[in-house]
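Pasting the structures in now, so scroll down.
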Structure 1
Amino acid sequence: MHYCIRCGASVSLRIPAGDSLPRHVCQACGHIHYENPRLVICCVAEWEGKILLCRRAIEPRHGYWTLPGGFMENGETTAEAAVRETREEAGAEVTVDAPFAMVNIPHINQVHLFYRGRLRSPDFMAGEESLEVQLLSPSEIPWPDLAFRSVTLCLERYLRDREAQRFSFHEADLPPL
């Protein structure tokens, strides 16, 4: 960051009074520019034992498979974000049941939150960010072609919990590769 979003003046990186971390601070108006982790919200949506997966039409990881999900928008709850992202990426309507897993990825300033959900019908279609969308049984999941480590971790725990017929909440931290 080079310029203040409020007044356009130059910013400098320093520790503001009462803070403990370096922040971009405007040299003219004094506005402190906080940078915080971004929330990525995803949904493990099921229909008759199969899981909805999308093949990405965008970078990063173009052509790889993932759960429907994306960045949370201002003004929505995490559950609303899961429903919206499933609709946008997979053209599917979902009912979210409960938060299932949270994966902290501090080296890229992200937190991935996964919900459990149920498709309202078997209707779906690829959205603008998906090349294709499929309902897959656990044996059909393309494990080597999953886009993100957080998705792999979530699906492994999800299938384990589903087999045990008891879902719990999972939390994990992913280090850099």
Structure 2
Amino acid sequence: MNFIPTKLSGCFILEPNVIGDSRGYFMESFNERTFEQGTGAKVHFVQDNQSYSTKGVLRGLHYQCGEHAQAKLVRVLHGEVLDVAVDIRPESPTYGQYVAELLSAENQRQLFVPRGFAHGFVVLSEKAVFFYKCDNFYNKESEGGIIYNDPTLGIDWQLMESELLVSEKDTVLPTLANAKKIW
């Protein structure tokens, strides 16, 4: 497994070693010991989630607050998405900055999103199956979110606004400046 640091401290791109032959391929998608050595983070994942979406579906930007904050390890099982992590740690020198990474079933890349980040993705292929591990259980009362088109973030979602399919809940999220505090 190759661990590539991003410009945001603690956020990593993971590239697995894919062993292929005429029959297909094999890869180790997660190994706790290798993960800790590669990221320096001791994370115990407790919940796996999966979603299916069609082209243009944008989910995000979401996070959990306080004791229910979550770190996530995300990947795509089918299709392609643009995955985005936004640093919302108030004390961070990269507060308000984001990374965007193309994740696909073809490139097998994963993104580790530590606690203190908002997260979202948009589907670029006709269909996508998105899978992620969380290190804390979901808690509805601790939900937080930031509007996907916050002008201070300036995220390029790689699709035109008219192509985006956003839930009603996500269209009324606040800007980063007005968002629920994480701690």
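Work out volume of the Cα convex hull per residue in Å³ for each of structures 1, 2, then name the structure with the largest result.
Working: 1: 146; 2: 118.
The maximum falls on structure 1.
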Self-check item: Source structure (of 1, 2) for mean count of other Cβ atoms within 10 Å over residues 48-55, computed value 13.0
Solution: 2
Practice problem: Could you figure out which one of 1, 2 the value 11.4 for mean count of other Cβ atoms within 10 Å over residues 24-31 was computed from? | Solution: 2
Quiz prompt | At a computed -1500 (helix-only ellipticity at 222 nm (-39500 (n - 2.57) for each DSSP H run of 4 or more, over all residues; to 500)), which of 1, 2 | solution = 2
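Which of the displayed structures (1, 2) returns the greatest value of distance in nm of label points 7 Å out along Cα→Cβ at positions 32 and 64 on calculation? Walk me through the numbers on the way to the answer.
Working: 1: 3.6; 2: 1.8.
Largest one: structure 1.
Using the calculated result 0.95 for FRET efficiency 1/(1 + (r/R0)^6) of positions 8 and 80 (r between Cβ atoms, R0 = 35 Å, to 0.05), pick out the matching structure from 1, 2. Mind showing how you got there, number by number?
On the way: 1: 0.55; 2: 0.95.
Of the structures listed, the value fits 2.
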Quiz prompt | Structure (1, 2) behind the derived value 0.75 of FRET efficiency 1/(1 + (r/R0)^6) of positions 88 and 168 (r between Cβ atoms, R0 = 35 Å, to 0.05) | solution = 1
Quiz item: One of 1, 2 was used to compute relative contact order in percent (Cα under 8 Å, 6 or more apart), and the answer was 22. Which one was it?
Solution: 1
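Throughout, read-outs are computed from the coordinates displayed, never taken from laboratory work. Just so we're clear, the structure is a prediction, and the values are computed from it rather than from any experiment. Cβ atoms are built from the backbone, for glycine too; each structure is taken alone.
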